[in-house]
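**Student:** What follows is a set of structures to go through.
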Structure P
């Protein structure tokens, strides 16, 4: 593709690196930003820079946060006795959109995947164990991981890791298709999966 300007070409090159955006879509976005008010482009640039430089991760659950502790962890309306373990922040957003869950979360930051070189030590598993030990009021841990081989491997590892504690370990119901990701599951199915969760190790 020929570009009228090296500046346009560079902008298209960077925008097209975003997931789901090809060169043609990137060109449309670049031309839109070029025609838009300069203040709009500046606000976009400032927000992206702030996203990278100011975003924090909750020291308790590891969800994306604006401060040391996220809004969910500090909310007085959340059920502190239940922790829902998820792969990443996108899963937190998906479950929150169901409005069916009112407990806390713990973001692992991935799943165990030997092929990808990701082991238990690369995830926020030890911090989950420490959190349960120090908290003392957690009664249930929900393993809300995608029903993939990596997700099941991670869930099995967590079950063994948490077996020493006197708490209920449950998994979300398999209304979610095998191999599917939580973020792409419709809210009704995901909400019912949370409500119909099963005790780990039982049918």
Structure Q
């Protein structure tokens, strides 16, 4: 049995469902909303590469190190983006949350906070994780701020760690949250969401 089993999570009009090839056209439209693949510090696929992106995610699921979700607007069925558990380490009960991106039209809305709350809740409360981690490009300052808003702590920087899509080598900023920190982080995220929109 896999550490992360297929599951659908939903809250506040947002649904996370296991990413599948049937999401390809919706994911392509989401990527095209804002031409997100042009950002050198993200891993958003070009619209024509969406199928290959999903196939890579499904291969990671098969191998047990990544489980990708499609992010869906429950009211319209529109695909808004994707997020994943990755670097899944069952032996130490650790997962990371990443490969996260959303169409430009829902950025700075409640969508990201809702998705993170769902994924963190599943990791800590259902999977029994001791640690949830995040990583981001050293130049992706918006992502760093968003991760810090979740209550994660900065672990450090891995220098010369990965290639960007333009061939340059990036430093990776690592963050984590331990299970004992989750209740306070959860309370803060719920507070922020309720200020933004009623439950």
Structure R
């Protein structure tokens, strides 16, 4: 059983403070890890914030001195903000299911979601997340970043799927420490009236299918 929470993504959308959401994640993680509740996915949309995983280098920080929140997930620096669906699947990983398996499951869910929209995406060897292939003058570009931590056999943190464009924010850092590729969003690949809440609802069945270990 996997439960879902659309935090701030209701009829009247609101942005969820990063620190407050992180504190809430840890509360949920403690309950899932102890078996008090089933796996739980939190969907949110954050106000602008840069977060730095354990492998972030000082040279990857924002070039204008914007504040950065250090977090305990894997990976390097990334941006969260309006127009981006952030999902935190807090799930127990049974024996035989490792961190990489969990990451691949999230990637597969997003790849399937995008395929349903008509956007072809996939993986890039040696890199996490979901990517679009290079075409013409456009380089490989990431549409979904993933960074997780597992403690007490229970995962927290998760993925950030770009629904609307935040190109100016990503241009302020070296996203995920990758300087030879670009960043994109659903609306940049397929123009339309996209909302973060609708994409979250569309993604839910794909996560249910792929997070079978939850």
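Readers should treat all values here as calculations from the given coordinates under stated rules, not as data from a laboratory. Remember, predicted model here, so these are calculated numbers, not experimental data. Cβ atoms are built from the backbone, for glycine too; each structure is taken alone.
**Student:** If you work out distance in nm of label points 7 Å out along Cα→Cβ at positions 52 and 68 for P, Q, R, which one comes out largest?
**Tutor:** Numbers: P: 2.8; Q: 1.2; R: 0.3.
If we compare distance in nm of label points 7 Å out along Cα→Cβ at positions 52 and 68 over P, Q, R, the biggest value is for P.
**Student:** Can you tell which of P, Q, R yields 3.4 when distance in nm of label points 7 Å out along Cα→Cβ at positions 132 and 156 is derived from it? Walk me through the numbers before you get to the answer.
**Tutor:** Details: P: 1.8; Q: 2.4; R: 3.4.
It must be structure R, since only it matches.
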